[in-house]
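Dropping the structures in below, format is structure tokens.
Where a number appears in this text, it was derived from the coordinates with a stated rule and is not lab data. Because the structure is predicted, anything quoted here is derived from the model rather than measured. Cβ atoms are built from the backbone, for glycine too; each structure is taken alone.
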Structure I
Amino acid sequence: MFNRVAIIGLGLMGGSLGLAIKQKGLARVVAGFARRAETRELALELGIVDQVFERPEDAVQAAELAVFCTSVSSIPELIGACHTCLAAGGVMTDVGSCKAEIVKRVEALFPRGPVPFIGSHPIAGSERQGIEAASATLYQNALVALTPTRRTAPAAHAQVMRLWQGLDARVQALSPQAHDHLLAKTSHVPHLVAALLAACVGRTQPGRVGPFCGAGFFDTTRIAEGDPQLWRDIIRANQPAIHNELKTFSREADHLLNILSCLGRSASGGKSGDLEMLDKFLQTSRERRRALTRGQGTAL
């Protein structure tokens, strides 16, 4: 059991973390920080934290573990302001969706010796936002990526591993760079594609078009409901990897457009070879999705 855990940021991720830690009895005291007074009051009312503060440094005071659950752009600055307030031997982690930039900026705060920080990214979340959406089960059986480097303090690795395993999450270690390339492929570009589809379909007469959108459309575009500011920070921080993956997506879209153009040029509705290309595209897509589904729940 941790003596004191601090959670900096009490939105969906931080709120869910507080509920889960308290439900599992992993800490004697859970302290929290939120900028808005309403959020602080609600965190106490919902039993997410035992104590709540309007300054992050106060929340982190004497904590063995501090978890930063704010936007990716603010995490390094907050760590810079808070790390000297930790208990002796205290360690830090975060839940940001990008890792390379955060790790680089945090490690720069410690020019010598082991760094008492390791990046975390739980592959869990919701299009719902705010502390009201917090759930004690959000992290159960979720895959959590840890991103140690050669400078990561062994205690940081061990303590953060203990946190996530204590919440029944699965943990996988990989480099910050490998993490960001994978998440560009599996999360960041899918979000942009969902946003693009929602923007395209809803560009005119949404009141007329909406009734003709079925469950498939809303399932496909659900994640476009995510917080625009949060996603702006993620896309900026992981721009190079997202750019490369989006180019790959564009090439696949061009391939599909070429198939459709070939079908359209055929007076009979498509030569057998053109139809075979379309069949192959659809079959390959189905097989690849099934392979991804089989991969869920397994190690990287």
Structure II
Amino acid sequence: MKPAKINEIGNIIDKNGCQVLRMWRVDVPSGKRPLQHHQHFNFEIMYVNSGSGTYSTTHGDYPILPGDMFIFSSNEFHCITNIENSGLTITNLHFNPQFVWNSTPDINTKVNFNFCFSHHPDFPNRIFSADANDLSAFFLQIQQELFHRDVEHYLSIKSLLYLLLVNLVRKHHYLDDQTRMSREQLYSIQHTLRYIDEHFSEKITLQELSSLAGLTPTYFSTLFKQVVGIPLWNYISSKRIDKAIRLITSEGSKENMIDIAVECGFNNTANFNKTFKKFTGMTPRDYKNDGYAEIS
């Protein structure tokens, strides 16, 4: 396959210098693509501008048609495996779940917390174009805000994103009927998630995190998986791999894999390569060359 053409639309960087939201457009030539176990921590919303193809997901294969939208929660498997003769143009929006969190959890809504990690088992990742008018309108407004970056564009984008998420809940039955948790339980997990996000490149222990949450290690591990949807160490590894992907795919990157592994919290390249392949299905070097982070 010929290489994809990538056009950056815009991003948002937080106070720690981390990218918490990014939108970009990709023009992909026709052809078959191998099925790769592509996952990432960011929540993903994708709009199909033109062309057609096939999306392979946990729920099966979906046709890709113009005007369709695809929604993937954090760490949900998905991969574009076929692009028809006309090629494919898509616009991707990725955002870190913390971008839509309040400083303290609100037990009256799941949009602030549980939303990004899981959805109702019957929710289809694909939303047909005929049913996506409101979603695509919010999506386009976010694109315009990122492109023009007018005064308070950050607040406007966050507000539009909330409206988009509420639309998914009301009209597309996105949310799972999970057991509500106490404010204290949610705060304990949210507090440790913020800590992990600031220190995931460093050595982190279960005892350290459970003490921070004020819980026993066993209960903390159980509660973490219940709230976030994945085990604690999978979460930490996904954050490290997300950072590694940003480093190896950044324009003009000249860092070698040893430096990237250390910078992302891995103590050796063997562990780095094994973990990277577990999350992406590819080695770091192959991932960089094939550009899967930009297309899938």
Structure III
Amino acid sequence: MNLNHWWEVTISTPETVAGSEYEELLVWYLSELGSRGSSAQSYPDRFELRGYLSADTTQAVLEDLRVRVEQQIRESRVSWQLLAETDWDSAWKVYWQPREVGARLLICPAWLSPPPGDRLVIRMDPGVAFGTGEHATTRLCLEALEKLSGLSSFADVGCGSGILTVAALRLGATSGWAVDTDPLAVGATGQNLLLNGLEGHVEVRLGSTDVPGPVAGVISNILAPVIIELAPEYAKLVHPGGWGIFSGLLQGQQDAVVAALGEQGWQWQQTLAEEEWVCLVGVFGSAPS
């Protein structure tokens, strides 16, 4: 594997793609190929999305991406160039700007000053971990967290960059566990907790669901098949009456996830959706008497 270089893939489209279902589709295409981050920029006459793929990604795969995009979106262009790792690290940061999410949250890149206002600021430097708030599933989870009361203790399963862990603490959670099977994610989460002055509230671990429980709630923004596989484990993490937020699933995957978690005792209170993405919000079992 070539660890010193990355493909920077630039997708240029008409400006109407920004904020539409087509933007989410393009982000999904890049994530399918293992993008280690993406950035978007709107111009008066066009919209550009950039993704960063391993240098091991073949020209044939990139060409297939070009064909798919140009068939889906008229007047679009896909190009790519090989960047040294140091250039990649700085390139995508240029295009990531502060973003308001929900009614109370503001995600701000660590290298920028947050705009004035009374929103709760989540400072982030995700490195190569998933989670900047640019993807619909992350935003849906943040909006779901914002609507909960009594967050108390929690487990963030598949913590990625740690954005949901930081948000939970900003919104009033007192303690938690953040776990991921990717060492890069574990490192990023620890760094972002430190960046936000919250490192003493959460234990970050390499792993899956092996954390002491029960906790008041669980967040898991991963992939539908993994959520289904871990369904019995989530039931061990949360006390009766505890809350759960599950995302990373497409609308066509919702029924299978609902069934798998429902068999373990989850009852659903709300379904949030953005374009083709879904976030499930529920309660485990019944509240204690």
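When Kirkwood radius over Cα pairs in Å, for residues 35-114 alone is calculated for each of structures I, II, III, structure III gives the greatest result. In this comparison of I, II, III, the computed figure 56, 45, 41 for Cα extents along the principal axes in Å is attributed to II. A value of 0.95 for FRET efficiency 1/(1 + (r/R0)^6) of positions 155 and 259 (r between Cβ atoms, R0 = 41 Å, to 0.05), calculated from one of I, II, III, originates in structure III. Out of I, II, III, choose the structure whose coordinates give helix-only ellipticity at 222 nm (-39500 (n - 2.57) for each DSSP H run of 4 or more, over all residues; to 500) equal to -9500 when calculated. Structure of origin is III.
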